[in-house]
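Right after this note come the structures.
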Structure 1
Amino acid sequence: MKKQDYIQQMEVKLAMRQIDRRQFMRGVLATGLTVTAATTLADRAAAATAQRGGSLRAGLGHGATTDTLDPGQFEAGFMIPIGIAINGYLTTMDPTSAVQPSMAESWEASPDAKVWTFKMRQGIEFHNGKTVTTDDVITSINHHRGEGTTSVAAPLLASVTDIQADGDNIVFILDNGNADFPAVLSDYHIPVQPAVDGKMDWKSGVGCGPYRLEHLEPGVSAQLKRYENHWNDLEGFVDEWEILALLDTNARMTAVLTGDVDVADKVDVKTAGRLAGAPGLTLHNIAGNQHYTFAMDTRNGPYNDNNVRQALKYGINREELVEKILFGYGSIGNDHPIGTGQRYYNTELEQKVYDPDKAKYYLKEAGLDSLDVELSASDAAFSGAIDAGLLIQNSCAGAGINVKVTREPNDGYWSDVWMKKGWVASYWGGRPIEDLMFTLAFKSGVSWNESYWGNERFDALLIEARAELDDNKRREMYWEMQDLVANDGGVAIPMFASYVFATRDGVGTPEVLGSNLDVDGQAFLSRWWATS
C-alpha cells in the first residue's frame with residue numbers, strides 16, 4: 001500500500017473511532033511523517049467527527065468578583081478557559097503536552113537557543129474585524145515585560161531582552177538560551193490582543209480566538225459565541241457557551257446530575273462513584289500534574305526556619321490523604337511539583353513518609369518541644385481541603401504539633417487568604433514543562449511564589465538548566481532543583497490529584513483529553529462540541 005493511501009486509511013479509522021489517537025500517531029509516524037504533520041491530520045480527523053452548532057453550559061468550581069480580563073492576572077479555572085477560548089496564542093499545547101504551532105505557523109532557533117524566530121500565520125483577524133499585525137504581537141508580549149508590569153507571567157519572559165519584527169516574522173532575543181521557549185509562549189497568560197495607542201487593549205475583551213465574549217460578570221457567569229471568521233476550523237464547534245461559577249461542590253454536582261449544566265469540573269471524589277453510575281453522565285478521570293499544596297509564609301516565624309518546615313512535612317500522613325481525600329484518584333507527592341510522567345522527574349529522591357519521630361527531631365533542631373500553628377483552608381482551594389486539614393491536624397499531633405484548622409469562606413479565598421496568611425491550602429494544575437512550573441511558583445520574588453521562598457542555588461540552576469542543551473546535564477540540574485524544593489522549600493506537596501470532571505451525554509469530546517491542565521488542558525470550550 002502506498003504511503004499516502006495508508007495515511008488516508010488511518011485518518012478514516014480515527015474519524016470513525018475504529019482506532020484511538022495514540023494508535024493513529026504511532027501508525028503515521030512510522031511512515032516518516034513529522035510529529036507536527038501527524039498532529040494536524042489527527043486534529044482534522046477528530047474535527048470531522050465533531051458537530052457544529054448547539055449550545056452548552058459549564059458549571060465550574062472557580063470564580064471571584066476580583067476576576068479580570070487582564071490575561072496577566074488570569075488565575076484559577078474560571079478565567080483560564082474563558083481566556084483560552086476568546087484569545088489567540090503563538091503556540092499551543094496539544095493533548096499529549098507537545099508544543100504545536102498556532103498563530104505562529106513555525107519557528108526556528110539559533111544554535112545557542114538565544115534567538116528565536118517565529119513565522120506568523122497570515123490573515124488572522126480580531127473579533128472587531130481588525131487584522132492581526134506584528135505590532136499587536138509585540139505589544140501583547142510587552143504587556144508582561146518591564147518594570148511597570150503587574151503580570152504574573154513576567155518571570156516567564158524575564159530573559160527576553162528584545163522583540164523585533166522582521167517582515168512577517170517575530171524575532172525574540174534572549175539573554176540566556178532557552179530550549180523550551182516555544183512552550184513559554186503557549187502559557188495562558190500570554191495571548192495576542194489588539195494594540196491601541198501603544199498598549200495592549202485587554203479591557204474590551206476583544207481577542208482573536210474561536211469565541212467572542214458576549215458578557216462577563218466576574219465570579220458569576222460568562223457568555224461566549226462562536227466567531228465565524230476564526231482562522232482555525234479545528235476549533236470552536238459550539239454556537240454558544242454559558243459558563244457559571246458554582247463554587248459550592250454540592251450545588252455543582254447537583255447541577256450536572258439534574259442537567260442544569262452539561263459540564264462540571266472538580267468532581268467531589270467522595271461521590272464520584274455515584275456520578276459514574278448516573279444515567280446520561282460520563283465521569284472523566286485524567287492523570288496529570290495537578291497537585292494539592294500547603295504553602296507556608298517563609299518570611300515570618302515559625303516558617304522562616306527550615307527545621308520547622310521539615311517537621312511539618314514529616315508530620316503529614318500522605319498515604320492517608322490519598323486514601324481519604326482523593327479516594328484513590330491520585331498519588332502521593334514528595335514536596336515538589338514535578339510529576340512522575342515528566343521528562344526530568346527525580347526517580348532517586350527519597351520519598352518522604354509519615355514519621356512523627358523525625359518530625360520531633362526537626363522540632364528539637366529548631367529549639368522547640370512543641371509547635372502551635374494555624375492552617376487556613378477552604379473548598380475554593382480544592383474539594384476536601386477542610387477534611388485534609390483535619391487529617392493533617394490529627395497526624396501532626398503525634399509529633400507534638402498542634403494544628404488549628406480555620407475554615408475560610410470560598411468567596412475571596414484567593415484574594416484575601418492565599419499568600420496572605422501563614423499556612424494555607426492551595427492547588428496547582430501543574431505545567432508540562434519543568435521550567436514553567438519552577439519559574440512561575442518557586443523562583444525568588446515571582447508573583448506566584450506562594451511561600452515567598454528564595455534559594456540562590458535554585459535560582460542559579462533554573463537559569464543554567466533553561467539554557468543547557470545537553471539532556472543529561474539538564475536532567476542533573478532539574479533533579480537537584482527538585483531536591484532543594486522538597487527539602488528546603490516552603491510548600492508541603494503531599495499529593496497529586498487526578499483531574500476528575502463530568503459531562504452529560506449531549507457533550508462530544510476528543511478521543512484524547514489534555515492532561516497539562518484540568519478539563520482537557522482548560523481548552524474544552526474550543527475543543528468540545530454539542531451532540532444534540
Structure 2
Amino acid sequence: MTPILSLNIKRLLIVLITIFSFSCNQEKKSKDVPLHVLWKPYNDSSEVSENSEHEKVKMRYKFIQSKVLDKNEVFQPLYEEVSQFSEVKYEMMKPLVLEQDIPTLQSHVSKGKFSYVELTQFYLYRIYKYELPNETTLNSIIALNPHVIEEARQLDKNSDGQHAIYGMPILLKDNIGALNMNTTAGAIALMENKTDDAFIVKKLKEKGALILGKANLSEWANYLCSCPNGQSAVGGQTLNPYGRRVFDTGGSSAGSGATTAANYAVAAIGTETSGSILSPSGQSSVVGLKPTIGVLSRTGIVPISSTLDTPGPMTKNVIDNAILFDAMRGRDMKDSKSIHSEWPTNWYHSFSLTFENKKLGVIKKYLENDSIYNATVKKLESAGVSIIAFDPPDVSFDGFLSILNIDMKYDLPNYIFEEVKNLEDTSLKDIQDIVDFNLNDSLVRIPYGQIRFEGILNDSTTLEELHIIKKRLKNNGRHFFDKAIDEYGLDAVLSINNYDAGAAAIAEYPALTVPMGYKKSGEPVNLTFIAKQYEEAKLYELGAAFEALSRVRIIPDSYKD
C-alpha cells in the first residue's frame with residue numbers, strides 16, 4: 001500500500017482511483033486500475049461560491065474546473081511508466097531534487113545518484129500526485145509529452161551532453177508550439193491545433209532538454225477578456241500553490257509560474273507582451289526573465305504582438321534562469337526582430353555574487369508605500385550598493401492598446417497560416433472567425449466574455465497611425481528609465497513584480513524578477529531589475545548577487561511532500 005493511501009479519509013476515494021494505486025504485483029495493478037478512472041470530474045460550485053466575495057474582484061471565479069479537458073486523456077499515456085517509479089525512490093530523491101539548481105542535479109546524475117529517466121519520473125510522480133486529486137490540483141497542466149520517458153532513456157544512453165540543460169525536464173506555456181502536443185493558447189478554438197516545434201523548442205531539444213508537457217495560462221495570453229489571471233476554457237482556473245483560491249496567480253504565464261513553484265519540473269517557459277512573465281513569477285516566488293525583444297525567437301508561438309512579444313525562462317533560482325535562457329538563444333531568420341548575439345561559452349558560471357561598485361535606482365513611491373521593498377533597499381545599501389532614489393518622469397502611454405489590437409489583428413492570421421499543420425481542419429482564420437465561433441457556445445467558450453477580441457475588431461487605427469504610435473511610445477518608454485539611468489550612471493532600476501512592466505515592454509528593455517519576500521499573509525513579492533537593451537548578463541549578475549544576499553524563496557507548504 002502506498003503512502004498516498006495514508007492521507008486523510010476525505011482524499012481516500014480519489015486517491016484510490018489515481019495513478020498512485022500501486023501494488024507489489026505490477027500485472028495485477030494494471031488490471032485492477034482501469035485507465036479511464038485515473039481522475040473524475042467534480043462539482044466545483046462550492047469552491048466558486050466560497051470565492052464569490054473575494055477581496056480581489058478578478059478572483060471571484062465563475063468556474064475552476066475545465067468543462068472540456070478530460071485529465072484522463074492527459075495522464076493515461078504515461079500511466080504505466082510512472083507507476084513503475086516506487087515510493088521508496090521518490091522519498092530518496094526528494095532532498096536531492098526539490099529546490100535544487102541545475103548544476104546540482106547534473107552533479108547527482110554524473111555521480112549515479114539518479115538517471116535522467118528517474119528525474120523525469122520524479123517530476124511526473126509529483127504532477128500525478130498533486131494534479132489528479134481535485135483538492136490539491138493547481139489546474140496547471142494542459143498536456144504531457146507522451147514520449148518524454150523514452151526520450152529521457154535515449155539521453156541516458158548518451159549522457160555526455162555539452163550544455164547544462166541536457167536531460168532537464170521543462171514545461172512550456174501552452175501557446176508555444178511543440179510536437180506530440182496540441183498548442184491551444186487555452187482556447188477551445190485552438191483545442192486541436194497541431195504545430196511543429198517552435199524555434200526556441202528546437203533549440204532546447206538540440207541541447208538535450210526534455211519537453212515534459214504544457215502548462216495552463218490566461219487564455220490567449222490574457223488578451224481575450226477581463227478574466228481572472230490563469231483562466232482558460234481548456235485548462236480551467238490555474239491556482240496559486242502558496243494559497244489555492246487565496247492568492248492571485250498573476251498572468252498570463254500562470255501555469256508556468258505555479259508549476260515551477262510547486263517543483264513539477266526543473267523550470268518552465270513563459271511568454272510576455274506586458275507583464276506576463278514578471279507578474280506570475282512574482283506571485284509564485286520564482287525567477288523570471290523578460291528579455292530584450294529579439295534576443296529570443298517568437299516563431300511558433302501564438303502571438304499577440306510582433307512588436308512586443310517574447311518568450312522567457314521561469315525558474316526557482318537565477319543560475320537555472322541563465323542556463324535556460326542560454327539554451328533557447330539563436331538567430332531566427334523567420335523572426336524579423338531576431339538578432340545574432342555572441343556570448344562566451346558557459347558565461348553563466350562566472351557570476352561574481354558581489355555588489356562592488358554597483359549603483360541602483362529605486363523609485364521613491366515604492367520606498368514610501370511598500371515595506372518589503374523599503375527593507376530590501378536598506379539591505380542592499382548595507383551590502384555596499386550605491387542607492388539613488390528618484391521619481392520617474394511623467395510620460396504618456398496613450399495608444400498602447402492599439403499596438404496590441406492592430407498587431408494581433410494581423411499577426412494571428414499569419415500564425416494560423418504559417419504554423420497550423422492541420423489548417424484544412426479549421427475554418428477559423430482570423431479574429432472575426434474566432435469571435436463568431438465563441439458566440440456559438442458562450443457559456444463554455446467565453447464565460448467571462450471576449451471584450452478584448454471585440455476591441456481588436458473595433459479598433460480603427462491605421463497602419464500609418466500605428467507606426468507613429470509605436471515610435472512615440474518606444475521613445476517614451478525608454479525615457480521613463482533612461483532619464484535616471486543616464487543621469488546617475490545606474491546599473492539598473494529596481495521595481496516590484498510587474499509594476500513597471502508596461503514601460504519596460506514598450507521600451508523593449510529586459511527585466512529580471514527575483515523573489516524578495518512574503519507579505520504577512522504569505523503572498524509572495526519579487527524585486528524586479530530593469531536595464532537597457534541587451535543587458536541581460538548584467539541583470540543576471542545583479543540578480544544572482546541579490547539572491548545570494550537574501551535567500552528568501554521557500555517551497556509552498558502544501559507542496560513540500
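A short reminder: the numbers here are calculations on the coordinates, not readings from a lab. Values in this document were obtained by computation on a predicted structure and should not be read as measured data. Cβ atoms are built from the backbone, for glycine too; each structure is taken alone.
Computing helix-only ellipticity at 222 nm (-39500 (n - 2.57) for each DSSP H run of 4 or more, over all residues; to 500) across structures 1, 2 gives -8500 for structure 1. Here relative contact order in percent (Cα under 8 Å, 6 or more apart) has been calculated and equals 14, so which of 1, 2 was it run on? Source structure for this number: 2. Can you rank 1, 2 by distance in nm of label points 7 Å out along Cα→Cβ at positions 85 and 165 and just name the one with the largest value? The maximum falls on structure 1.
Once distance in nm of label points 7 Å out along Cα→Cβ at positions 149 and 413 is evaluated on every structure in 1, 2, the highest one turns out to be 2.
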